[in-house]
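Below you'll find the structures, each written out as C-alpha cells.
Just so you know, all these numbers are worked out from the coordinates, no wet-lab data involved. Only a predicted model underlies this, so the values are computations on that prediction, with no experimental measurement involved. Cβ atoms are built from the backbone, for glycine too; each structure is taken alone.
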Structure 1
Amino acid sequence: MRVCEIFNSIQGEGLTMGAPTVFVRAVGCNLRCSWCDTGYSFRGGTEMTVDEIMDEVGDCFRVCLTGGEPMLQPDAPELIGRLVSGGIQVVLETNGSVDLSNVPRHPLVMISMDIKCPSSGMTDRMLMSNLGCLSGKDQLKFVIKDQEDLDFAVDFVRSHSIACPVIFGPVGGTDRLEWLVQRVLDEHLDIRVLPQLHKIIWGDKRGV
C-alpha cells in the first residue's frame with residue numbers, strides 16, 4: 001500500500017467525532033473535487049506492506065483509513081481485515097465512486113461514504129450500487145457549499161432508501177454552519193449537521 005502519512009489524533013468528523021484515532025492516509029484519488037483539502041495525498045508517499053502498517057499503527061482503539069481514496073489500493077481489504085481481527089475499529093473513508101463490495105463485512109468496520117454534490121464537479125462519478133453496501137453501522141456524508149448542493153442532497157435523501165445515518169457538513173468544515181443548520185430545520189430533516197472538529201481545534205493543518 002502506498003501511504004501518504006500515518007498519525008495519531010482524534011476523529012474530526014462523522015459519528016465517531018472526538019474519538020482517539022490513528023489515521024492511515026493512502027496515496028491517490030480518482031476524483032478531483034473542486035474544494036478538496038487533501039490534494040497533497042494525490043501523489044508521492046511511501047510504499048508499505050500491511051505488516052509495516054500494522055507495526056506503525058501499534059496498539060490503538062481505532063484506525064481511520066482515508067485518502068485520497070484508500071479503496072484504490074489493492075491491499076486495503078487485507079489491511080482492514082487484519083485490523084479488525086485484532087479488535088481495532090476501522091472507519092473507512094471513501095468517496096463513493098469505487099466499488100465497496102470487497103470491504104470486509106464486520107461489526108468493527110464503519111464505511112463512511114460520500115455522495116458528491118454539484119459544487120464538487122464529481123456528482124456523475126458516484127457508484128450508486130455502493131448504497132447497497134451500507135448498513136446501520138455506517139454513515140453517508142454530503143459536503144455542502146450552497147443552496148444548489150443542499151437542494152441536491154435533500155432530494156437524494158428523500159428519493160433513495162438509505163440504511164445508515166446521514167450527515168451534512170459544510171465545505172471547509174466550519175463555514176456557514178448556522179445557515180446549514182437552519183436549512184435542515186426548515187426542511188424538517190432527520191439529518192445530523194456536523195463540523196470538522198480538527199479544523200476548529202487546529203485550523204487547516206496536516207497531520208492532526
Structure 2
Amino acid sequence: MINWTQIDTVLLDMDGTLLDLHFDNHFWREHVPLRYGEKYGLDMQSAKDEIFPRFQKAEGTMDWYCLDYWSQELDLDIVELKKEVGHLIAIHPFVIEFLDAVRNSGRRLVLVTNAHIKSLELKMDKTQLHGHFDRLVCAHNYGLPKEDVVFWEYLRKDEPFDAQRTLLVDDSLPVLRSAQKYGIAHLLAVHQPDTQQPAKNVEEFQAIRSFKDIMPD
C-alpha cells in the first residue's frame with residue numbers, strides 16, 4: 001500500500017485515525033445533549049433537535065472544533081464534560097507500534113489535528129502519545145482547519161516537508177481531498193474510525209484497517 005522508500009515525512013490525524021472516534025461521537029451526540037437537556041429542562045430528543053442543527057452549521061469550520069466556542073454557545077463547560085467521559089478515550093490497535101517504527105526509521109513524524117488545544121491536551125494526557133512524535137501541530141494555531149487547502153501551505157512554512165515525499169493518514173475525506181489538492185502525494189483514509197460503527201465508505205482513497213497494514217520496513 002505504501003512504498004516507504006518514497007516517504008520522508010509522516011503526518012497523522014488524531015481523532016478517528018490514532019484514537020477511536022467513539023469517544024468524540026458519543027460525546028457530541030449523547031453526552032452534550034444529555035447535559036444540555038439537564039441544564040435547560042429538555043428531554044434528550046428535544047435537546048438534540050435544538051443543538052444538532054447548530055453543530056451542522058459549524059461543521060468544517062474552526063468553530064466546529066473550538067471548545068471555547070461551544071462552551072459559550074451552549075453555556076456549558078465543554079472541557080469538564082469531556083473529562084466526565086474521558087474513560088472512553090482509546091488508542092486504535094497497532095498505533096504505538098507504528099509510531100515507534102516510523103521514528104526508528106528516521107522519518108519525521110508529526111501529529112496534525114483540527115482538535116482544539118484543550119482537547120489535544122486532554123487526550124495526550126490520557127494516552128501519553130505525545131512522546132512518540134517529533135511534533136504536535138494544532139490547526140487552531142493557523143486559524144484554518146485542514147479542510148482548507150491554504151492550511152497545508154501554512155503548515156509547510158512552519159513544518160517544512162516535501163509534498164511528493166509525504167504521507168498523510170486521516171479519517172476525514174474532505175481533509176484528504178484538501179491535502180490532495182495541495183499536492184501531498186501519499187494519502188490514506190481509515191476504514192473504521194469509530195469501532196462501534198460499521199466501516200465507512202472511503203470513496204476514492206485507499207484505506208487502512210489498522211496501522212498493521214502499513215508498518216514501515
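Remarks
- Origin of the derived value -11500 (helix-only ellipticity at 222 nm (-39500 (n - 2.57) for each DSSP H run of 4 or more, over all residues; to 500); candidates 1, 2): 2
- Structures compared: 1, 2; top value of distance in nm of label points 7 Å out along Cα→Cβ at positions 31 and 167, i.e. the largest, recorded for 2.
- For mean count of other Cβ atoms within 10 Å over residues 87-94 computed as 20.5, the structure of 1, 2 it came from: 1
- Rg and Dmax of the Cα atoms in Å from the coordinates reads 17.5, 58; which among 1, 2: 2
- Test item: relative contact order in percent (Cα under 8 Å, 6 or more apart) calculated as 19, pick one of 1, 2: 1
- Ranked by distance in nm of label points 7 Å out along Cα→Cβ at positions 127 and 143, structures 1, 2 are topped by 2, which has the highest value.
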